[in-house]
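In what follows, structures are represented as structure tokens.
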Structure 1
Amino acid sequence: MSADQNNIGSLMDFKINVKLRLSALWVTVMLCYVYGDIFSLFVPERLKNLMNGNMGSGTTTPAKLLFSAVLLAIPALMVFLSLVLKPKLNKWLNIILGFVYTLVMVLVVYISIDPWWIFYIFLGIVEIVITLAIIWQAWKWPRA
């Protein structure tokens, strides 16, 4: 039996470029961020606190909202930048930002320990795994 006959009926698999993998990982982590924020609206008193100007880290201020916007804009930009940047800059930007966002999520998980926030802890752990995968994929960037 030839090698071709052994593969009859097998599904074809394609090697996915590291840029596409990194971009997809950034999309995935962002979806988890969004789900966590949406689910948090169902925690008792959460909406009331938000409407009263308390965003969880104290009183809501324009500076805190700007910081939050920047913090969430960076992963959104990485979806695109992972596809278009030159490999060397791309690799190091993904490693550095993957590390930063891993640390952010470790802190978020640590301060979220409460029965009502167990979903947030779960998503935080998933997000940590994803950002570690970003670091790993960038670190193992194939050489020419």
Structure 2
Amino acid sequence: MGNAFTVSLITWHDGEPLLKSVRQAVFVEEQGIPEDLEWDGRDESCRHALALSLEGQAIGCGRIKADGHIGRIAVLPAWRNRRVGTAIVEALLAHARAQGYPSVDVDAQVQAAPFYRTFGFEEEGGTFMDAGLPHIKMRLKLTG
């Protein structure tokens, strides 16, 4: 049986309402991240991954900046543990490889570190607070 969702790489211009709906639900409403931190003004310069249900509903997203920083990985609660996050990260990593990035990094929420380790990300340094939540920087070498 195939996946009950698709993941596409898009621009902010092409997907803003759908991308915003997921991030608003997960980061602002569920995790309590202040809107001024969530909407950092950097989305237009990023490449975004958007996961849609087969019915066309936005269920997950993520972004990668031009410097190889992956972030804003979010999946709606009803879709967690169904490989949506994995597919989003895989799409962003494929983009990074196609662009020739030597490595990518992520500021992972501490509880998400094991998820990123499954892709080969390694922790760099200790934990730090971001938006009131503990994070750890992780890096994945793509070349060499």
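We did not get these values from a lab; they are worked out from the coordinates using the rules stated. In this text, all values refer to a predicted model and were calculated from it rather than measured experimentally. Cβ atoms are built from the backbone, for glycine too; each structure is taken alone.
For the structures shown (1, 2), Cα Rg over 2.2 N^0.38 Å is largest in 1. Of the structures labelled 1, 2, which one yields -24000 when helix-only ellipticity at 222 nm (-39500 (n - 2.57) for each DSSP H run of 4 or more, over all residues; to 500) is computed from its coordinates? Going label by label, the one that fits is 1. In this comparison of 1, 2, the computed figure 1.6 for distance in nm of label points 7 Å out along Cα→Cβ at positions 27 and 99 is attributed to 2. If relative contact order in percent (Cα under 8 Å, 6 or more apart) is computed to be 20, which of 1, 2 is the source? Label of the source structure: 2.
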